[in-house]
Structure formats: structure tokens, C-alpha cells
1. Work out the source of -28500 here, i.e. which of I, II gives that when helix-only ellipticity at 222 nm (-39500 (n - 2.57) for each DSSP H run of 4 or more, over all residues; to 500) is computed.
2. For the read-out distance in nm of label points 7 Å out along Cα→Cβ at positions 40 and 56, a value of 3.2 was computed from one structure; give its label from I, II.
3. Consider the structures I, II: one of them gives 20 for relative contact order in percent (Cα under 8 Å, 6 or more apart) as calculated from the coordinates. Say which.
4. A value of 4.0 was computed for distance in nm of label points 7 Å out along Cα→Cβ at positions 16 and 88; which of I, II is the source structure?
5. For mean count of other Cβ atoms within 10 Å over residues 8-15, which of the structures I, II scores highest?
6. If semi-axes √(5λ) of the Cα gyration tensor in Å is calculated from each of I, II, which structure is the one that comes out at 39, 16, 13?
7. Quick check on the output: 13.5, 38 is Rg and Dmax of the Cα atoms in Å, for residues 24-63 alone, derived from one of I, II. Which one produced it?
Structure I
Amino acid sequence: MLKLRSLREGRKINQQKIAMDLQISQASISKYEIGSAEPDISTILRLAEYFNVSTDYLLGKSETKIPMTRSDLTDAEIDHLIIYKSLSKSQKEKTDAYIRGILDESKG
């Protein structure tokens, strides 16, 4: 669980803090981080909740920390996605470039 270490370090907390918060031994956290032991499903769920990430992200199966669901989107955003999916590859590339340009303008 290599993501565990990066999540912990990103929060600037030590193994002992996680162990105390989740009532797991510090030795177990260490073993999870170096890959010499695997947590059970219950512990994986608790760790994911603790760090507010998906279990897939925690396990290295996804680079998306928190997956988006339909309920996270407005009706307008859903409509935009439907339209985007119907575009040709060339149209998608132009749309992507346009969006990046808008984002760049807002930064400067």
C-alpha cells in the first residue's frame, strides 16, 4: 500500500498518529506501508475514510482520489458530458484546447 505512506506524509502525520486514531498498531501501519503485510477489508475501508480517498486510490488501482458520481453533477454538467461524448476526436481536441485556454486566462 504505497499510497498509504504518501497520504500520511502529505498530511504531515506519523504512523503513531494514524495507529492511535484508528486503533491499529503502529507496527501494522509500518508493515502496510512497506508491503510486508496487507490490511483486511475493514481496515482498508477505515483507512480510505480516514484519508478521504477511494479504496481504489488507496490500493493503487486508480489515480483518482475521490471518484465522481452522477449525484455530484448538475443537470447542465451532465448535458455537457453527453454532448462531449458525441463529438468526433477532432472536435474533442478543439474543445479541450478551448477549455485549457479559458483556464489559462483565469490564472493570468
Structure II
Amino acid sequence: MSVFNAWIFLLIAGFLEVFWAVGLKYTEGFSRLVPSILTVAALILSMFFLSKSTQVLPMSTAYGIWVGIGALGVALYGALFFEEPLTIARAVFLTLLLVSILGLKITAS
């Protein structure tokens, strides 16, 4: 697998992490069938693409970026769709998280 494909797989894994993490709210404790199935499927696919990306990328880089995409994506989704507060302080720290993700990408060997 090429390095380019590994980065694409990592991005897919990160977006799927956002999907399954947000999906947890819609499962209502896994009591709703369709959201539960979609959430578990997204979790499995996210892990699959993360594992594929680590065949080429350093684990510490891949995992850090995967978690960062998930945390950033879920925080933004919560602010946009669940009316969770997005204070200036939270926005600053989310920006720092984005800078950290980019920093891990830039410094990856």
C-alpha cells in the first residue's frame, strides 16, 4: 500500500470514528436497532481502516490523528446539532486540537 493510500484510509477511519461516536447518542443505550447496527458497523469499519493505515504509518501518528479527528468532529457535531455550548475557550482548544492533528501529519516520517 502506498503512503498516500494509508493517509486516505486514516481519514476515512477518522470520519467513521465521528460517525460511530455520534451514533452512540442515537442508539439510546443500544435499544434502537437501526442506529445500533449502523453505529457498530461504523466502529468496525473505522477500526479496519485504522489498522490498514498502520501497515504504513507509525502507530503513534495514526492513532493520534484518528483520535484527534474523532474528538474534533464530535465536538463540532455536538455544537452544531445538539446545541452544546461552543464558548470562545472551547473554540480555542478545538483549534489547538486541529493544529496538533496537522502537526502530527507534518512531522510524520
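Readers should treat all values here as calculations from the given coordinates under stated rules, not as data from a laboratory. In this text, all values refer to a predicted model and were calculated from it rather than measured experimentally. Cβ atoms are built from the backbone, for glycine too; each structure is taken alone.
1. Only structure II yields this read-out.
2. Values: I: 2.6; II: 3.2.
Structure of origin is II.
3. Numbers: I: 20; II: 32.
The read-out comes from structure I.
4. Numbers: I: 6.4; II: 4.0.
Here the read-out was taken from II.
5. Details: I: 12.9; II: 19.8.
Once mean count of other Cβ atoms within 10 Å over residues 8-15 is tallied for I, II, the winner is II.
6. Working: I: 39, 16, 13; II: 25, 21, 7.
Checking each candidate, the match is I.
7. Working: I: 9.9, 27; II: 13.5, 38.
Of the options listed, only II reproduces it.
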